[in-house]
Structure 1
Amino acid sequence: MSEVGKCAYCEVLACYKGDFKNLPIFCPMRKFINIIEESRRKYLDNQNLRKLAVNASMIEGEGYMKWPRLKEIIEYAKKLGIKRIGIAFCIGLRREARMVSQALENAGFKVHSVCCKIGGINKGDIGVPRKYWLSNRDFEAICNPIGQALVLNAIGTELNIVVGLCVGHDSLFYMYSKAPVVTLIAKDRVTGHNPVAVIYSSYYWSQFGIRV
């Protein structure tokens with residue numbers, strides 16, 4: 001295997017061990033030495049990036065195997081000195097979004113939540129073919145992650161949390177959010193929002209051509 005960027009197949013884990021003399025032939029650290037150095041400099045030269053990275057590692061060390069992800073997010077925001085948090089949520093997870101909002105408010109944050117259907121833009125207006133609509137009505141609102149991000153930008157949130165945005169819609173939200181984004185819930189309607197379940201279940205392996 002000589003193609004660069006196959007870290008998922010690596011058994012050496014040289015980067016993890018600091019064993020730089022035994023990099024696999026497909027290791028990106030062989031070909032992209034300058035890029036790796038550039039990434040290191042960004043942490044050193046940009047105080048904000050360093051603050052985000054250092055505090056993330058502190059949360060990893062402090063809460064490892066003890067805190068659920070929601071607790072990690074709360075403690076991360078506290079370490080960063082954040083006061084105002086945004087929640088971008090799917091309308092199908094509005095109950096969960098309300099509970100997350102309550103937890104954050106109880107932790108002392110100002111919380112602003114924006115639903116994915118904000119703006120009420122019809123799917124037909126942006127060219128979604130009718131056969132992909134979920135209803136037979138003349139109006140069906142698109143998910144509007146760009147709108148969610150722009151509203152939270154205007155409010156001035158300092159950290160945004162994704163709660164169950166659809167595949168692809170989450171990407172658009174990440175692209176347009178000015179504040180750093182963390183994901184609390186990855187939507188998966190089939191697995192109860194636990195996408196990795198299909199990786200842990202051998203019943204799905206043949207469907208995806210997975211060999212263990």
Structure 2
Amino acid sequence: MKVMIIGGGKVGTYLANYLLSEKHEVRLIELRPEEKPRILLDVPESVIYFGSGTDPDTLEAAGIRKMDVVAAVTGIDEVNLVATSLARFEFMVPRTIARINHPKNAWMFTEVNGVDVALNQADLMAALIAEEMSLGDMITLHKLRRGKFDLVEEKVAPNAIASGKKLKDLKLPDQSTIVAIIRSGELIFPSGDLQFEPADEVLAVVHSSQKKDLAKFFDRVI
């Protein structure tokens with residue numbers, strides 16, 4: 001995958017370093033040439049382009065027309081919005097991602113303005129805290145289909161509803177499926193006759209609206 005990152009701050013350089021380690025092709029755009037020594041600690045010089053992420057000529061020189069994704073992650077919301085809008089409407093980049101620094105600006109970061117995915121740090125933190133408080137021991141591992149479905153993990157409590165019962169006998173939420181069980185370090189792919197045991201680690205895919213309902217089967221009964 002070819003990814004252009006707008007903003008060579010801590011977030012941008014970390015993201016570039018990670019994507020490079022995963023064998024993706026990366027271009028990093030940074031406005032301030034004086035930041036070069038710091039950026040070079042994490043990113044090779046060959047992927048760095050100095051200039052404004054809102055300047056079409058800079059974006060063109062960095063190869064934006066060949067990119068699959070543009071991620072604007074500067075500390076300035078206006079720059080991130082303009083950069084993603086240019087990427088989408090001027091250069092027809094298939095996928096755009098923008099960082100939101102100030103929650104009051106979130107309303108502008110929409111698909112109409114060229115943003116496919118808006119990362120609002122305040123909202124993400126608030127949602128994470130609320131989720132951790134409401135889901136007991138269930139952990140969300142990954143968001144699927146733009147957040148509609150989640151890959152979750154939970155350990156079966158000794159007195160949980162599911163403990164000692166077979167999968168086929170449980171009326172789990174209709175928008176959920178058990179993907180695998182980890183038991184004593186062994187991976188088990190479940191069948192209807194699988195019987196849950198205490199301390200089983202359950203991996204499941206579930207609609208975001210049904211996570212609480214699924215968690216009730218594996219949580220400790222008070």
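The figures follow:
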{"read-out": "Structure from which 0.35 was derived, FRET efficiency 1/(1 + (r/R0)^6) of positions 12 and 100 (r between Cβ atoms, R0 = 35 Å, to 0.05), options 1, 2", "value": "1"}
{"read-out": "Read-out distance in nm of label points 7 Å out along Cα→Cβ at positions 116 and 156, computed value 3.0, structure in 1, 2", "value": "1"}
{"read-out": "Entry that produces -12500 once helix-only ellipticity at 222 nm (-39500 (n - 2.57) for each DSSP H run of 4 or more, over all residues; to 500) is calculated, selected from 1, 2", "value": "1"}
{"read-out": "Among 1, 2, structure where Rg/Rh (Cα atoms, Kirkwood Rh) as derived comes to 1.02", "value": "1"}
{"read-out": "Given 7.3 for distance in nm of label points 7 Å out along Cα→Cβ at positions 60 and 164, calculated: source structure among 1, 2", "value": "2"}
{"read-out": "Comparison of 1, 2 by distance in nm of label points 7 Å out along Cα→Cβ at positions 36 and 196 - largest value held by", "value": "2"}
{"read-out": "Among 1, 2, which structure scores highest (criterion: distance in nm of label points 7 Å out along Cα→Cβ at positions 44 and 68)", "value": "1"}
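Taken together, the values in this text are just the output of simple stated rules run on the coordinates, not laboratory data. None of these values were measured; they are calculated from a predicted model. Cβ atoms are built from the backbone, for glycine too; each structure is taken alone.
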